[in-house]
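K.L.:
Multiple structures follow.
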Structure I
Amino acid sequence: MRKKVATKKFIELLELVEKLRGPNGCLWDKEQTHASLLPYFLEETYEVMESIDEEDWDTLKEELGDIMLHVALQSQISMENGRFDISDTLGHVNEKLVRRHPHVFGDKNVDASFHAKQNWETAKHEEKGRTSRLDGVPSSLPALLRSQRLQEKASYVGFDWKKIDHVWDKVYEEIDELKRAQESGDSDHIKEEIGDVLFAIVNLSRFLGVPGEDALRQANKKFTHRFQAIEKELKRKGKTFAESSLNEMDGIWNSVKKNN
């Protein structure tokens, strides 16, 4: 069975990490701490996201392995400091999955994925003894992603629009307020209203079932592709940006847009 193979490979990973951190191990690995590994962990996480965006499954396989390496390293460091080991981590997540899925492992019924997630959030809130339903959304998250998570948490307790028309109205309202702020010339007010517009757009994307972070990454990718096409075409013509008009560059952009 694949489970047996996976178990064997996972144990092998733990043993390799233990040796790397051991007396005769790697100097670099032995020097690492929980904090020093954070930049590398974040980088690996973004590489996982990129491989999924690119639908590059071979790379995803490799990048998920790198994430597991970080899990093993962090757990090994913690064990060396007498805090917890990997079995504690696995036991905790297994218990949590059962506890927060009463509709699967208990007698509670749900009729939609929204209600399943609602159960999860309620259980999480009660377990951690939080005072606010918005607690637990890391302030270190990218701002766009954090906006969506805050909106989701508010939605789970009923603080949400019922119809998408209301969401659109809010978007238009915030855009109008931004226009008025721009006319006033007050930079602080403009900044505030731009934030409100972005927050409203994130809410619209959430309401439409589209993760805003994913949509923006796709837009970045599309912009990069089209801009690089302009660079390539100008180079073919032997021209620089300074020698090209905006109309010419826009024409190339529209041609690429039409053909893709």
Structure II
Amino acid sequence: MGYINYNRYSLYYETMGNGEPLLMIHGNTASSIMLKEEALYYSKYYKVILIDMIGHGKSKRLKVFPEDYWYENVKILSKLCDKLNLNKINILGVSGGAILGLNFAIYNSQIVNKVIADSFIGEKLTLQEAYKIKDEREIAKRNGVDQFWKSMHGEEWETVVDADSKMLINYAKKYGDNFKNNLDKITCPVLITGSLKDNLINDIDKKLLEVAKKIKTSLTIFTSDGNHPLMISKKKFFRNIAIRFLNGNL
């Protein structure tokens, strides 16, 4: 475990296991803690690299997240891959981590082997959706979700949640497209997954199929079981398809 520093950011990471690299990325307002159990499972087959995205978990706390959030994360993750001398990288990203994983593949196609993108909002983020996320989080603070956030980030959890909400609103205002119309630049195999009963993302099938249409090397799997995220809510099912995909047997 350690930190990688770039500009004003300091990103936490830890590694476990041996073999081909598997970069695992959590979603917005979560942290690597959420994926620890799954990381231990995948570390039996791969060298797992767990990270905390900018401003999350054990990474340096920020009151304001960078405006171009996904690209700034891509840049510091690229530095981490250089530091660890990683090549032929497999990526497993969930929710916001899936958006980051696909962006990483856009800008680092030469070192990415495969990407699994689970349970994410899709290509577009409208201003209405961003404000809705902020409002839902304000309600969640009073409905027990604060304990989850505290377990992810410690006593300063609200700083993380509020900074992320503001970032999403600003991102929707300036960009509106999580991939800046670059999805067609992805050349590696991509597995897109989601639950049709996702409790956080409306019309997830339509949104993710729009992404899949723009990635010629993509495969999409939905199930009527589970909720958000599929990776955590249906662990056995997800592990099976993920391992088969990474091994080239899906």
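Rule-based calculations on the coordinates, nothing more; no lab input. Predicted model, so just to flag it, every value in this text is computed and none were measured. Cβ atoms are built from the backbone, for glycine too; each structure is taken alone.
K.L.:
The value 1.3 for distance in nm of label points 7 Å out along Cα→Cβ at positions 25 and 57 was derived from one model only; which of I, II is it?
P.N.:
Derived from the structure labelled II.
K.L.:
Figure out for me which of the structures I, II the number 10 belongs to, where relative contact order in percent (Cα under 8 Å, 6 or more apart) was derived from the coordinates.
P.N.:
The read-out was computed on structure I.
K.L.:
Quick check on the output: -12500 is helix-only ellipticity at 222 nm (-39500 (n - 2.57) for each DSSP H run of 4 or more, over all residues; to 500), derived from one of I, II. Which one produced it?
P.N.:
II
K.L.:
If Rg and Dmax of the Cα atoms in Å comes out at 24.6, 71 when worked out from the coordinates, which of I, II was used?
P.N.:
I
K.L.:
Right, something else. Consider the structures I, II: one of them gives 4.4 for distance in nm of label points 7 Å out along Cα→Cβ at positions 17 and 241 as calculated from the coordinates. Say which.
P.N.:
On the way: I: 4.4; II: 1.9.
The structure behind it is I.
K.L.:
Right, here's the next one. For distance in nm of label points 7 Å out along Cα→Cβ at positions 65 and 209, find whichever of I, II sits highest and give me its label.
P.N.:
Checked I, II; max of distance in nm of label points 7 Å out along Cα→Cβ at positions 65 and 209 sits with I.
K.L.:
Computing distance in nm of label points 7 Å out along Cα→Cβ at positions 97 and 153 for each of I, II, which one ends up highest?
P.N.:
If we compare distance in nm of label points 7 Å out along Cα→Cβ at positions 97 and 153 over I, II, the biggest value is for I.
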